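Take a look at the structures below.
Read-outs throughout are calculated quantities, based only on the coordinates presented, and are distinct from any laboratory measurement. The shown structure was predicted, so the numbers you read here are calculated from the model rather than taken from an experiment. Cβ atoms are built from the backbone, for glycine too; each structure is taken alone.
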Structure P
Amino acid sequence: MAIYNQNSQTGTVFHGFSSPEKGSSLAGYAALIEAHELKVPAPDSLCIIGAIHKKYVNGRWNVFTPRHKPDDTLYGHLTFALKYEGIDLAVLNALFQAVKAQEIEPIVRSEPTGIYSRKIWFLWEWLRDEQLDLGDVIKCNFVSLVNTKLQYEGKPVLSKRHRVRNNLPGTRNFCPLIRKTKKLEQFLSKKLSEETVKNIGQTHPDLLSRAAAFLLLKDSKASYTIEGETPPHSRIERWGRIIGEAGSRALSLEELEHLQNQVIVDSRFIEPGLRTEGGFVGEHDRGSGMPMPVHISARPDDLETLMSGLIETYELLREDEFDAILMATIIAFGFVFIHPFEDGNGRIHRYLFHHVLADKGFVPKGLIFPVSAVILDRINEYRKTLEHYSKPRLDLIEWRPTEKNNVEVLNETLDLYRYFDATKQAEFFFECVEKTVSQTLPEEVEYLRKYDLLNDFIKNYIDMPDRLVDLLIRFLSQNDGKLSKRKRAKEFEELTEKEIQAIESKYLEIFGGH
């Protein structure tokens with residue numbers, strides 16, 4: 001029998017996190033993890049019962065008052081967790097693998113129509129894919145599984161057996177969840193999609209088309225730069241054209257493998273398609289070649305299950321009113337955490353942002369958000385967002401190096417990739433989208449408008465070919481509106497001092513000082 005809060009009279013330390021109050025006791029998921037010694041990543045939010053009658057948040061800790069203290073039982077802490085913390089499928093799945101049917105059945109029989117007993121019953125059967133020795137609920141109002149005050153829900157599917165609305169935003173094989181935070185609610189209230197359409201409606205189609213073409217190329221280049229690659233311009237253009245087609249074809253495993261073929265032009269040195277060996281992100285020790293992972297990919301044996309789950313979840317959410325940015329977060333980050341291919345995962349991961357936003361109609365047709373370019377500007381935050389998922393899981397993965405200096409995972413890790421909290425990733429991606437809507441896209445359109453004004457001035461002032469006018473404006477932009485001595489003596493030696501001063505003056509008038 002599990003013992004809860006046996007050290008409640010001392011300062012509580014949970015997974016290396018010290019609670020803000022002495023004499024506090026763990027509650028909800030933290031108590032269940034501790035009592036059952038569950039090997040799962042610590043939830044981002046932990047609950048304790050404090051000694052004083054004050055409810056507050058201190059970093060990772062949610063401190064509740066003594067009146068919130070649950071019964072120190074399995075049912076008591078499960079009820080507390082579902083009521084105040086929402087659904088953590090990673091914890092519940094690990095718990096229900098350890099808790100036998102004989103411990104759940106009495107809970108349901110004690111309150112056969114209870115809200116939380118029915119939720120626990122449904123989740124036990126859903127996660128384990130087997131039934132308890134219980135008859136169906138006959139008469140009772142349906143209750144929603146996901147508490148929409150705490151987390152974002154998917155499209156409800158009725159379970160008549162439990163009288164539960166299964167509104168989980170995913171399937172058994174892939175179901176990340178996102179908590180409702182103040183930051184996410186503020187982002188959603190801004191209605192960024194409507195703001196984009198409004199801004200675009202005020203932009204001349206020709207100007208918008210040119211801005212889109214430039215941003216597409218910029219995004220393609222940035223995606224390679226994030227991977228530490230500097231490919232020839234032809235490959236950057238080629239991947240840019242592929243990004244431009246995002247959302248035009250149905251997402252499937254075959255489509256993802258097709259994208260990999262587009263990313264990896266020379267596949268002589270990799271095995272295309274789903275990996276048949278382990279995988280990791282990181283470095284190799286210089287001396288021994290030993291793997292030094294910062295992220296370990298899903299086991300090859302689990303890839304078909306995970307990828308079919310990801311595609312099924314994508315289909316489920318695309319038919320729903322689930323927010324496009326939240327959906328893009330779940331699908332794109334879920335993909336890169338699974339890391340299904342030997343190479344090309346990062347670029348396809350960022351392609352999926354484009355695909356979901358286009359498929360859900362977040363952006364007008366023909367316009368691609370420069371997601372990778374914005375991520376590149378925030379590269380350190382991006383890495384921290386990836387590490388937020390990967391780092392806590394490294395200690396839960398047993399592995400050994402292979403002869404090829406790869407990794408071979410020795411324990412079961414499927415659940416680490418199909419059930420996770422994607423809140424931090426959603427907040428990061430919303431920040432990227434907001435910057436694109438409010439800054440990157442308007443700035444590019446405004447630059448082109450000013451470019452055209454200066455372009456017209458130069459052409460009316462001097463008879464100069466388009467190629468040279470474009471080069472001149474680029475040189476001025478790179479040097480705060482001044483034409484360097486080197487450029488004056490080389491490419492533009494034919495210009496007089498008076499002409500240069502006139503052009504520099506006009507540049508300052510149109511673009512302003514830097």
Structure Q
Amino acid sequence: MITLKINNKQIEVEEGTSVMKAAQQMGVEIPNMCTHNELEHFTSCMVCMVKDQSNGKLFPSCSVEATNGLEVVTDDDEIKESRQTALELLLSEHVGDCEAPCQIGCPAHMDIPKMNRLIAAGKFDEALKVVKKDIALPAVLGRICSAPCENACHRKTVDEPISICLLKRIVGDDGNTVDLNSPNPTGKKVVVIGAGPAGLAAAYYLQIKGVQVTLVDKNKKAGGLLRTAIDDEILPKNVLDKEIDLIVKTGVEFRGGEEINTELFELFKNKFDAIIIATGAISENPEIFGLKAGPKGIIADRNTYETSEEKIFAIGNVLRSSRMAVRSVGQGKEVAFSVMQFFNKQGIKGDPRIFNSRFGRLVADEFAEYIKESVEGQRVLPENGGYSGFSKEEAIAEAKRCLHCDCRAIDECKLREYSDQYNVNQRRFKTSQRRNITKQINHGSVIYEPQKCIRCGICVRLTEKYGEEFGFTYIGRGFDVEIGIPFDEELEKGLTKIAVKVAEGCPTGAISLKKNRE
């Protein structure tokens with residue numbers, strides 16, 4: 001047996017055990033990109049670096065065996081910097097979007113590609129579940145949103161963007177509402193002041209998290225400017241009332257016709273565990289709230305919406321004037337995360353976001369590659385005009401135009417996870433024009449996107465181990481080396497036995513399961 005120390009804790013391991021595996025036996029996880037539990041080590045990614053405490057030298061923990069008396073440090077500033085650099089070098093040649101540009105462009109951060117896939121499959125109720133995770137008023141926003149998501153859509157570069165708002169609208173109009181019963185009550189009470197789009201969204205997302213919400217507005221009916229400033233032809237009142245009613249049915253207590261004054265606000269501070277101010281512009285009486293304010297409105301943290309006073313949050317036009325209702329709805333969702341973090345005595349960080357790889361606009365040579373997973377044709381127009389919206393048949397046809405730009409491995413990608421953990425800069429080592437994206441889809445189970453590959457060699461070693469006739473191999477030399485099928489054979493010939501195993505072993509989603517898009 002070998003005795004060594006890892007982070008000043010002694011451990012005994014069998015002779016021949018790598019430092020990485022020794023650390024794992026202690027419960028210390030070391031990040032890695034090129035290791036696989038069925039394969040021998042292959043020093044490639046250099047993300048698993050640790051330090052020999054005796055001489056201060058860094059070494060790859062996957063390929064160095066533990067020795068008697070070795071003392072290892074697995075986490076200090078120098079090690080973190082080394083791992084960050086290794087990840088940034090890998091990202092310098094990794095070409096792919098984690099989240100689709102439309103989702104990033106949406107102020108509510110809605111999973112638009114997933115909605116599109118479900119609509120294309122005729123699964124409107126499931127699509128509604130996806131939409132409601134991020135947008136509390138889909139039928140309303142489907143009629144009035146200024147559609148920043150469509151401006152960001154990759155399909156716009158090819159011909160015309162996907163009609164995302166009309167797709168969202170039909171989901172809100174025709175999808176059957178899911179069971180909205182809240183989980184076990186938290187015992188917490190929140191008052192939301194203002195029943196416009198921001199306040200309605202905040203009330204909805206807190207209520208379904210088990211918080212008892214009281215929604216207060218000076219007007220007798222909820223809706224704010226949605227009710228008073230938009231023509232009925234564009235947003236019929238029955239559509240607005242239906243979506244507000246669904247929010248109230250979650251258990252929200254709505255109190256209309258209550259003017260907020262200083263005395264009532266002080267009462268709220270004593271009665272409720274948190275307060276969310278969503279009144280719209282407060283130019284007339286900002287002193288009611290006694291909070292720090294500027295010329296544009298109440299001053300609040302841009303990520304958490306915390307104001308100058310503990311347990312009081314502010315969202316929507318009370319911060320600054322905006323005509324984008326989707327931004328207010330998005331802030332309503334986001335503030336719910338902050339309030340729950342406050343209740344759980346966590347660090348208040350707001351809506352959790354993770355690293356996103358982005359490559360920019362498509363170029364002409366890539367259009368055909370993306371159309372492989374889509375359909376040809378211009379955007380579908382509603383037969384009865386824009387205000388009428390899509391029929392289900394039209395919606396299905398339009399949703400099929402989606403290029404599905406999001407990564408299939410978005411929830412399992414090690415590169416994304418570690419890039420977020422080590423706060424990397426994707427552009428640090430970008431020195432040349434990016435490679436054009438190609439997609440190999442001629443396989444029943446998997447798809448291969450070579451430009452996402454980091455040359456870890458896992459697929460090469462797995463196909464060799466399991467005796468694939470062609471498998472994967474290294475093609476080229478030096479900096480130009482790529483991984484592909486020998487002799488330019490098709491993907492189906494390269495993976496005949498272990499396609500699923502190879503896809504599951506890929507750390508970046510370069511080789512991924514087609515079913516991950518279902």
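With distance in nm of label points 7 Å out along Cα→Cβ at positions 260 and 380 computed per structure, which member of P, Q shows the largest figure? Once distance in nm of label points 7 Å out along Cα→Cβ at positions 260 and 380 is tallied for P, Q, the winner is Q.
Looking at structures P, Q, which one was FRET efficiency 1/(1 + (r/R0)^6) of positions 276 and 316 (r between Cβ atoms, R0 = 25 Å, to 0.05) calculated from, given that it came out as 0.30? Matching structure: P. Which structure, out of P, Q, was helix-only ellipticity at 222 nm (-39500 (n - 2.57) for each DSSP H run of 4 or more, over all residues; to 500) derived from, given a value of -15500? This figure was derived from P. For volume of the Cα convex hull per residue in Å³, for residues 36-163 alone, the highest value in the series P, Q is held by structure Q.
Computing semi-axes √(5λ) of the Cα gyration tensor in Å gives 47, 32, 18 for which of P, Q? This figure was derived from Q.
Each of structures P, Q was scored by Kirkwood radius over Cα pairs in Å, for residues 124-227 alone; the highest score is held by P.
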